[in-house]
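Enquirer: Pasting the structures here.
We did not get these values from a lab; they are worked out from the coordinates using the rules stated. Here the structure is a predicted model, which is why all the values come from computation and not from measurement. Cβ atoms are built from the backbone, for glycine too; each structure is taken alone.
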Structure P
Amino acid sequence: MAEAPVILFGACDRHNLGDLLFPHIAAALLAPRPVVVAGLAERDLTAFGGHRVAALARLAAQWDNLCPDAPAELVHVGGELLTCSLYEAAVMTLPPEAAPAAIARYDRDATARQAWAEALLGLRQQVAYLVPKALFRQPGRFLHCALGGVELPRLPAAMRAEVLDRLRESDALTVRDRNTQAALAEAGIQAELMPDPAVLTAELYGPRVARHAEAGEAAQVRARFAQGYVAVQFAAEFGDDATLAQLADQLDRIAATTGLGLVLFRAGAAPWHDDLAAYRRLLSRLPQREVWLFESLDIWDVCALLARARAYVGSSLHGRIVAACYGVPGVTLVRTLDQPCKQAAYLATWHATEDAGVVGPTGLAAALARAIALPAEARLTEQRTRLEQCRRQMQRLYAPRLVSPPQGVLHG
């Protein structure tokens, strides 16, 4: 009888770099054990380098027919899953053209938006990406891998209680930053710290990334910018005119002082992620600079772009993490400096020897100059430390099923 697959569950039903990478990493570590990738909605994201994703509610209803008498083993594969509401997730699984109407209709009515999300996704829960064991008749091990929840203390009481209830069911719980770890400890839940699984991207998928670097748009970028380039990304929240003016000024300074080109790319195309229109408006503010608007949304093209960059500037945490896999210096952009955020929490936990602080739009040029000045070996040494710790914890988390990943080579 064929072995039952492990369910890999997360926000892999929407376009976002980290969320689409997570199931790839988990599948590689669990091989040769079969897997099925699940999210809240059924989606085919293979055109973007992702997976064919099963809808969790339907998968749970069909599990006994698909895998008779086999317990449902489920891995929450990573990301800021502890604080995403079912409504927010429902919107992010919509096509971009449908999201504005849903937001306009439900955003101000908590009761209506919860009912709409439950009807759309077939689940009755407030927290989107934490699976109750009771959803399956015969649940097996439920693992929670390097999750984030920086906003956990500020959640509504009922939603926070649901998060804690789900985590008390966990058979193995790790989180990716000290802020989340401390918030859970205060609630009586102990969780180990573990680097984000995306630190394994170069080690597990180096050849695949290299192939994408030698073909398609990534290769065109390298040919265009023989002197090198800065990979630049920002979320939709930075798309107002005043902020775009600040970004344009800082990027102009970066290009002038480094002599590097600028490549604008999107790390996520789901609603509330990166807005192509805002990128085009920024582009129009940089007429004197060598700038490329990277159009590919294939995550392996994006990884290739980051791997060959001379520097990274962006608000995407996984843009920074993947760039760091290849020793690329980076600066992380945030909207405000006086509020907790997942980027600051993660970097403070794992990037101690780098210029780990986050910066606002007006601080980019100075922060990048400091990051570039840090010796490359210091960045690579810290990445090796993250890599080794993540590998060890993955082995414990998935044991005895895990096959140890090959020893990869870091690229300076």
Structure Q
Amino acid sequence: MGWQMDGFHWHPEAQVYDGKGVAMPRPFAVSGGSSIAKSGVCADRPVALALGQAFSGGPFRIGAEGAPAPLAGFETLTSGSTGTPRRIARDFASWRRSFAVNAAAFGIGPGQRVAVLGRLTHSLALYGAVEAISLGAELHILDGIRPDRQRAALLARAVGVIWASPPQLQLLIETGGAVLPAVRYVLVGGAKLDAGLRAALAHMCPTAKIREFYGAAEASFVTMADATTPDHAVGRAYPGVEIGIGAPGGTAPEGRVWVRSPYLFQGYAGADTGVAAWQDGWLALGEVGRIDDGQLVLLGRIDRMVTVAGQNAYPEAIELFLLAFPGVTRAAVLPIADGLRGNVLEAVLMGTADEAQVLAALRARFGALVAPKRLRWRSDWPVLASGKTDLISLAAT
């Protein structure tokens, strides 16, 4: 796969506003003598300089300033839940190819107001921002302000499209406030919405259509879920994507998820090669799954799968089940070494659910061998900068 050096293109009708509602000039001018970094690498703040870097026409990366600069294309950073972000090398076309798809599906373009809630070091927020500018939309960067002010800004500015992760939406909901009637689409990436969060989101944005994307920093969009998607699935293949199970183009009943599409990355830029692998133009992701009636069902990540009494157990599936349980607001499932079973599972929770009822429901759903043997309750919840649960911190405490 070859690199393309023509960069992203600023649409003449695009406008950008910061968290305070102040318009950013185009081309972005930054006070204090700051200018576009010659290396192509800069911090995500000030936002004006970061976006100027992204549209400078040359190689760039937002964040990881101490790492070597990209030589071509651009780099994004992963937002995994267990370690230092990896550098993901891409050509510009791998993102540009999906702009037209989303413009047609969600009406992103001139006259549409789009908001991103996260920092530009996170690929979801960076993608949403670059896409909006490239398509000529009015972009609102709401990073750096409190969730209550984000919600007030979404209301006051009549934003129509929101790009956000589930943790960011959770904070937006928990802060309270008026409903957001102007929102037409909520575009969700980074993790699957649990049933409770989806219901609360529908209340906050009563006229919005919710679209959830399953993907990876390495693969961009893989599937898209809508109101017809079963709760246990992550949706059908995003336009232009082919999915194989167990092997490239495979149709195994269950196995590793493989993807072929025009949106794939070029490779890892650093020494950490991650879990993704190439074969014959297909990319193997770090997930195990299956296809049910055309819908992709994920069983869990390969690097989090554990063996309990000889059975494969997927913590993510148990976490999703717990998050749908009344009274559970946060959930993580961790392995604990056990001399008899190899591992046993522990569930770490926040909320007010009855412990005996939770344990009984877990045994009924996952069986006595695999179900977590004990619950540990917390009054706080450690998260990474991306908003995802900090599993390492949970395990250490």
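Enquirer: Of the structures labelled P, Q, one was used to calculate helix-only ellipticity at 222 nm (-39500 (n - 2.57) for each DSSP H run of 4 or more, over all residues; to 500), giving -13500. Name it.
Expert: P
Enquirer: A value of 21.4 was computed for mean count of other Cβ atoms within 10 Å over residues 283-290; which of P, Q is the source structure?
Expert: Only structure Q yields this read-out.
Enquirer: Identify which of structures P, Q gives the largest calculated value of distance in nm of label points 7 Å out along Cα→Cβ at positions 203 and 267.
Expert: When distance in nm of label points 7 Å out along Cα→Cβ at positions 203 and 267 is calculated for P, Q, structure Q comes out on top.
Enquirer: Upon calculation of relative contact order in percent (Cα under 8 Å, 6 or more apart) from the atomic coordinates, which of the structures P, Q produces 11?
Expert: Of the options listed, only Q reproduces it.
Enquirer: Where does the value 1.5 come from, among P, Q, when distance in nm of label points 7 Å out along Cα→Cβ at positions 179 and 315 is the thing being computed?
Expert: It was calculated from structure P.
Enquirer: Which one of P, Q has mean count of other Cβ atoms within 10 Å over residues 131-138, as calculated from the coordinates, equal to 15.9?
Expert: The correct label is P.
Enquirer: Here's a follow-up. Comparing distance in nm of label points 7 Å out along Cα→Cβ at positions 59 and 107 across P, Q, which structure shows the greatest value?
Expert: Going through P, Q one by one, distance in nm of label points 7 Å out along Cα→Cβ at positions 59 and 107 is largest in Q.
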